[in-house]
Structure formats: C-alpha cells, structure tokens
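Visitor: Below, each structure is written out as structure tokens.
FYI, it's all coordinate maths here, none of it is from the lab. Computed from a prediction, not measured in an experiment: that's the story for all the values here. Cβ atoms are built from the backbone, for glycine too; each structure is taken alone.
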Structure I
Amino acid sequence: MRTIERWLTSPWRRSTAAALAGALPVLAFPAPSLWWFAYVALVPWILLARSAPTGRRAACDGWCGGFGFLVAVHHWLLPSLHVFIFLIAVLMGALWAPWGWLVRRFLGGAPSPGRSAAALLVLPSGWLTVELVRSWQGLGGPWGMLGASQWQVGPALRLASVGGVWLLSFLVVAVNVAAAVLVSVRESRVPAVAGLVATAAATTAAWAWAPHPAVDGRVRIAVVQPGIVDGRDSGEKRFAREEQLTRRLAGRDVDLIVWGESSVGFDLGDRPDLARRIAALSRATGADVLVNVDARRSDRPGIYKSSVLVGPDGPTRERYDKMRLVPFGEYIPARSLLGWATSVGKAAGEDRRRGTEQVVMNAGHGLRIGPLVCFETAFPDMSRHLTEDGADLLLGQSSTSSFQHSWAPEQHASLAALRSAETGRPMVHATLTGVSAVYGPGGQRLGPWLGTGASATRVYDVPLAHGTTPYVRYGDWPVHGALLVLAALCAAEGMRALRTRRSGPEPLVPPARTVRESPARPGR
C-alpha cells in the first residue's frame, strides 16, 4: 500500500491512474455487457479521490476520472471526431470535479460513521447531477448513463418503471460507495452494511411498487434490415434491397413494417416514383410502411431526417421530423468557430434542420405509434412524453453503419429495453445495418437480435400493454430528490461556515488604538 501511495505522489501518474479508473465502468455496457461489474467499477476511482492530500487534488482526480469515463464510453467516435473526442472529454470531464471533491469531503481520512452514512446519499446524488447536466443534447446527450448498464437485469428493469434509468444510476453508485467504505474504512463498516441493507430494503419496496404490465393485445411487427450497401448509387441500391426484402412479407399477416434511419435518401415529394413503389409494398403486404427520409425537403428549405408513414395510397400526413440532432454528426455547434472540424473528421458538411414537436401516428389496425430517430432513443423524457400522448408502441429508427465494428450498435440496441421498461410500452429498434431488436412492455427481449452481419427481415409477435407506470406518472423524481439533497448540503455547509466565523478565536494581535483612545500625555 505504501508503495502505491509513493507511486501516486507524482501528479501525472495520479492523473493517469484516475483516468484509467474512470474508464472501468465501460466494461459493464455492451458489447462486454458485464452488468454485475457496474456495482464495483467505481470503487478504485472512489478510493483514489478519497486518498487525495487536498480537496483541490480530489477535484482533479474527479476531473481526470471523468475524462477517462467519457473517452471510454464514446471511444467508437474516434474515427469520426479524431482529436475532438479528447478535447470534448477534457471539457466535459470537469463535471466530475465537484464529485471528486465530495468523495474526499465525506470519505477522506478517517470518516465518522455519520459521514460515511451521509456519503451513501450525497455521492449518488452528486453523480445524478452530473448525468443530468451532460444529458443536455448540446453536450452530447445521455449516452453511457451508468444505470443503462442494467438493461438485461429483470429486477432492475422493474425499478426503471418506477424511477427510470435515473433510479438505476443512483442505486449503482450507492452500492459502489458502500463497497469502497467496506474495503477502506474499518470504523465505518457497520454503517456501510446498514446502508446496503437500507438500499436493499428501499429497492425491494420500489420493486414491489412497480406494476406488472398487463398484456391486452398483440401486433405483428416486421423489421427490414438491408445491411451494408457500398459503391456508387448506394441510395438507389439500398432502396432496391429494402424493396426486395419487404416483398417477402406478403402473406405473413403483419400489422406494420419498419425500415431504419435514412432508409430513403430522396424526398418523396421530389421522387413520386419511390412513393408509388412503397405504396405498392403496402398494398402487397397489407400493412403500412414506416420509412425514414434523409433528404432536402421539397416543401421547405434544408435537410431533415423524417419518419414518414406510407399506406396503400401513398405517403400519409403522418410525419415526424427529428428534433434532437447529434452534435458534429448532424450539425456543428457554433459552426462559424468550429466549422474547420469538417476538414479533420466526418463532421456534418451541412447542418440538418430540427423538428418542432413529437408526433404520435395512427398506423392502421388501431395501432398508435411513437417514432424516435436514432440518438433520440437515449433520452428517457422523449419516450415518456410519447406514452403520455397515447402511443401504444415506441419505434426507434437508427443507423450505426459508420461504427459497424465497434461496441456502438449493441449499446444502442440495449437502450430500447430501458425505454420499454420505463414506459410500460413495447419498443422496436430498427436499423439499416444492425443491431435491430424488439422488446416487450417490461423491457424483456423478444426473439434474437438482427446482428451487424444480417441483411434480412424478421417478424416479431409483440404484446401490447397499457396503464401508466410510476415513471411516466411522476417523471424524473430521483433527479429532483438528488438536487434537494445537494441543496440541503449546500445550506448546511453555509450554516456551518457562518457559525465558524461567528465563534472564531480572539485575534492574537491587539486592536490598534485610535487618537481618541490614546493615553494622556505626561504633565497634563
């Protein structure tokens, strides 16, 4: 232990160790998907910040760990962003600096049992606040939220229906804090164990509160995944492949057919021939086709990514324009300053335009669908609002073909399980090149994934459920609770500082005397 402490006296070595410790949680996400590792992955980072000699150094440990975390969970963006990914991670990593300071404040030195117990509430609250800030789409969105690593754990999915992915993140961090106390603070092991018991009890209560989705119908949904299409005229070739695959669905009694993001590279108003071909597919299969158009609009200026529902008579009025765009991938923030990014990476040459509101579509057969486009499936509030607006089925249209050989396709597909569990609605995640997946109303996976090597169609028998989950009803209440905890902490620290100032020690230097207070001169 002393050897490690001496090795960490170097600021550079300590910063490197913090970055590596911060990167560890990535192993809990797909593709490794070691979900159980999430409950101890933060322990090395916590122990490092706890041992910092000063609060400033602890904040630096938090910053460096945040840098390592962000680079790890977004490593698949390296071919597109190049040096930008490190610049963004340096800037965004600063969000974890206050969290590192809090770790030392509550667990540094020989913390009392009371401080250790408080850490089980304060540190998860601090982590949730960081996730809240970085979830703003302009800062990259909620990719890699710690609770999302639990997408395949049944009890965790039930908890998501109560408090969303936020509640799962809080739980995972609380367990990590208790584990760090158990291995490093002998005097506080009893509060750590008590905290784990209390966490388990609260989790059990929340789990019991979570409703079981009651199935009240079924629909047959077909996913069309054309796979990789290279070479010239790839847009025309992809459309032809999608058309060929969709024709195979004739006679299979499907209720809806879903194509992936950017499945149509031409505006249907400019290409009525393509609109007629899709309408013919709808007539042949007896189902509406939800396509995704990535093209310059004929009825308004700019390029949009739009979910368009096509029926037997052609495109319907049901259309949704993507609202939350991917920074650098679909637009460049402050293009006048950062436009040069197009010369060093695969940044957007022209900014896409944003939609203004979410849309619930009537897809025939009495089915109401709520479309989301790619990046938007990471945002829990968007699927919650679609559910509030009456969606029976959530649909994510995506394309991760630029990151085909990375961990991104699997991680993206896993997010739909959380959205299903949070809302109590089934969700379809349809992509161009994989991974495509479908989940039931409790987040359970329905059938095998369509992997990145597949060019195929697959029909899923999808159960429908209605009712309202606690998360849909009460929203992001774990975040609100975390902010209240931190507000109470700030108020307590302020009162403590005020009391210290009022009851401070008497000054060691006597006060200077004024002219009026000077003694009388001799002889007077």
Structure II
Amino acid sequence: MTAVDRRPGTNPTRSSELFGGPLPGGGPETLTAALLRAAATDRRSAALTFLDGRGRHDMSYRALLEEASRILHGLRRYGAAAGDRVVIAAREPRNLVAVFWGATLGGLIPAPAPLAIADTVVDTLTGAAGRPWLLTDTRRAGERTLDLRELRQSPIDAEYHRADPAEPAALMRTAGTTGAPKTVVLCHRNVLGRAIGSIAVSGMTADSRTFNWMPLEHVSGLLMCHVRDVVLGCRQVHADRGWILDDPLRWLDVLNDHHIDTTWGTSTAFELLGDAASGLDGGWDLSRLRYVMNGGEPVRAGAVDRMLRALVPHGLKSWAVRPGWGSSETASGVVDEVLAEGSPAASPIDPHEILPVGRPHPGVSVRVVNASGAPVPSGRTGRLEVRGVPVATAYADPADLSPLTGDGWLRTGDIARVADGRLTVLGATVDLVRIPDGTLVHGRQIEAALGELPFVTAAGVLDQDGTLLLCYAPTSEVPAGSAALLRDFLLRRYGLSDVRPVRVNPSDLPRTGTGKLLRARLPELVGDGP
C-alpha cells in the first residue's frame, strides 16, 4: 500500500499545521440516505454479523432497515417526534444498532449509553428540551421508558424524516480522560464527513470485510466502524468485548474465519493480543488484513512491536498497521499513518516511544500551538487543535462551553508535535508527568516501568501539581515497606521525590469502554494510602 501524500502546500518540515485536502464529493448527505442506499443492494455479502458467547446473529442491511422502520413506528405511537432525544441502553449490540437507526429515520437524536449509567445519561440530558426517551432491551419501568421488545413488533413506518445535513445526528459521550465526561452533539455532516474521509485514505470498498469488538455505545465502535461500513454497504462483524477479553485468541479466530481485511484496537489491546498469540501456531491466515487501525490512546512502539512479532508469522504485513488519532468531538479517527516496512515499530529502541499518527484525512486540518494559541515551529511540542468537516461545534449541556476557539479550531486537550509533515500525539495533558529535569513523560511510560517491580500488577499515575499520585494494584504477597520501595524506584528512575502511593484493587482503576485508563478519576481512589 502506498501512503497518500496529503501534506499542506507550505514546507512540511517547517510548518506545524497540516491539511488533509478537500473532502471527496458524491457521498450520502444524511445517515438515512446512507442506510437506504445500503439496504438497496442485493449483494449477499453485504450484511452485519454479531458474535458473542451464545453464537452469532446475521442481519442484512435490508432487514436492518425493516426493523428500524418498525421501531420508528413504535416510537411515534408513544408520541416521540423529530428533535426528541433517545437514550439507547441495550444489552445486545444488535438492538442498539436497530434503535439507533429507528431514531435516525424519524429525525430523533440517538444518545447511546452503557446500560450501567443509562439513568445518569437521561438526567444529564434532561433540560429545557424536556426529558429524553429511554429505550432499552431490559425490563424496567420509568417515565418515557420504552421496551424495545414491544416496539419491534410494530408495523413498518416508511415515512422518514427529511434531515438537513446540519441537524444533530448523534449525542456521543466523551471518555472523560481530562475531566468529567461531556456529551458531544454531532450532526449528519460531521459523522458522514469523517466516514467519507476515512474511506478515501483507507482504500476500503463495498467488498471490504471489517471486524470491531469495542462497545457500540462508544464513538469508535458505532461511528468509526458501523456507520462507515453502512456508508460502504460492506460486510461488518461485531463481537462482544467481554467475549474477546475472556480469550483474546478469539480475535484471531474471527479475523481468519470471516476473511476480515479491516479491524482496529488500542495499544493495550495490541499488547494483549501479542502476548496471547506469541509462539502459537493457531493456523490463522492473516494475509488478508490491509487496514489495522491502532488508536484510542497514544500509539506505543512496544505495543505494535509485540503484536507484529506474534502475528507476522501468520501473514500480517507491518504496513497494514495504521496508527491513528481522533476523539468524540471529531466523530472518531481523523488522522492516520501508514507504517512502512522496516518502520521503528519493527525493532523499537524504546518500547515506550510514541509513534507518529500521520496526516489528517481529507476535510481535516490539524495544528500545534503554544499557550497563547499561536502555531509553534515544526518539531516543537504544544497543544493539539483540529478543525474541519467532522468537528463538532457544541456540547449537549449548555453549561459546557464551546470546545472551539474564536477562529473555529477544536481544543483537543492533547499534547502533540508535527515533524516532517507528520503528527505525533503524546497524550492528554492529564496523562503527562513533568520530571525534575523539566521533561514531560507520558504516564503510561511510568506505569509500564513500575511493572518491573514483582509486586505491582497494575498502576495508574497522575501529576497533581508536582506530587505524583500513584495508585497501584499489588500481588497477593506485598513486601513490607512497599510504599518506600515504590518511592525509591521512582526517585532512582525519574528523579521523582514527591510521591503518594495508594493501594487499590486492579478492578478499581477507572477505564473507558475501550480499556483506556481514566487518570482524571484516580483521585477518587485516594483513601488512607498503603
């Protein structure tokens, strides 16, 4: 695969601003148009497959449209109308997808949410526009709460709302890595612009076969994968996250059995898969893979290296791995990089090295600025900003200020640099620790180093104005004076002298649906210390 040159017209070795070029035209302008086009195909390979511990469920795009149309009829029967908000809390991923499209067809605004926090999301979205609907596939009572099992028995309603591309299309929660989670308002143009730009640089077609095992209430599972694949009308396979985590080798089984060419995962997931598959001969054929996006957290060379070492013997090509970056405010990934043969990931000098995520997709610009908002020179570290077609302009809660600068750039909260026309995202500001020599070190690097201590199974760190909060999960046998051992280790390795260790259980470390550590929430774990 040849990388697409999307550098700006200015000298890329001197500029900290990158432009991905114009967005290709000719795609659907609304989500309803995208689903109708996918449902009109008669290709047998165009379908959805859902996998979990109980088996598989297949659904054609035509069947998805029919089920969504029935749900739309049921919603309208209860009084739901265009512009209403619908919180979707589904135990079954295929149910979430059906409700998402049922709401979309009627001009309602879907807000996918994990089942465990559905009521919280409803309360958050209750305001001047009234209380949102809650649609779930579990039996529960409540005001404006509807049961999917009843709605899907409704007649078909084929009178679809005529949406404007600027109308809200989805309400997606941020991960909360830099503070309290927010709800992003994404319009049809945002969601489809991101999908079309991604398709343009990935080379995906209607013949692509994709696999996702991250939660569909997450922006990457729903918008980056599912909606993109509806735009293409291609085969898409989704698996339950817990089912994969119970046995990571199932990831490889699915890739092999379903002839997958496109998938994605976080660095943490890459490490998990690499460790599970290392040295095994499972008979997998991974030669079809041509697009393996690595995002959701800073892309670590060591994670990519561990996966490549385990999977290249099964046919995976290193150029298929595509480090990338995106956020809920950009409808997921809008930057990615093609790893060339012999890339640093093949034999990294430092496994904690953060790899470049590349160049922006068509319709997207990125820049790195200083604290005053002025672009910094190439190679200089600063604050990442992005603008373009996929970028949202507002949050659902009026109390949350616009994420945009006065000239329309999204403040991402990430630290990054541009060098040689490529972007490297080092992490969110909350992820970084300043050590005594003034260097900024990513928290993940310190956490990985702590793993060298035999009594530490997991850890999370947060720089609190010069004091390092260290939440660590110990083994069953903790040596006496563990806090002193931790302090001594961090003093010798990083020169950190002000450290507060706090013992926690591994399950207590707060994480996103994709497994990313929520460092901003670590202070909630603070008790009396070790």
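Visitor: Where is mean count of other Cβ atoms within 10 Å over residues 119-126 largest, in which of I, II?
Guide: On the way: I: 24.1; II: 18.1.
The maximum falls on structure I.
Visitor: As an exercise: helix-only ellipticity at 222 nm (-39500 (n - 2.57) for each DSSP H run of 4 or more, over all residues; to 500), calculated from one structure in I, II, equals -7000. Which structure is it? Write down the numbers at each step before the final one.
Guide: On the way: I: -14500; II: -7000.
Only one of I, II returns -7000 for helix-only ellipticity at 222 nm (-39500 (n - 2.57) for each DSSP H run of 4 or more, over all residues; to 500), namely II.
Visitor: Determine which structure produced the value 15.5 for mean count of other Cβ atoms within 10 Å over residues 143-150, calculated from the coordinates; the candidates are I, II.
Guide: Working: I: 25.8; II: 15.5.
It was calculated from structure II.
Visitor: One of I, II was used to compute Rg/Rh (Cα atoms, Kirkwood Rh), for residues 127-334 alone, and the result was 1.01. Which label is that? Display every interim value, and only then the final one.
Guide: Values: I: 1.13; II: 1.01.
Label of the originating structure: II.
Visitor: When mean projected area of the Cα convex hull in nm² is compared over structures I, II, which one is greatest?
Guide: Values: I: 33.2; II: 24.8.
Biggest value here belongs to I.
Visitor: Work out the source of 147 here, i.e. which of I, II gives that when volume of the Cα convex hull per residue in Å³, for residues 399-502 alone is computed. Provide the component values of the computation, followed by the final result.
Guide: Details: I: 130; II: 147.
The value was obtained from structure II.
Visitor: One of I, II was used to compute mean count of other Cβ atoms within 10 Å over residues 383-390, and the result was 24.5. Which label is that?
Guide: On the way: I: 19.5; II: 24.5.
Only one of I, II returns 24.5 for mean count of other Cβ atoms within 10 Å over residues 383-390, namely II.
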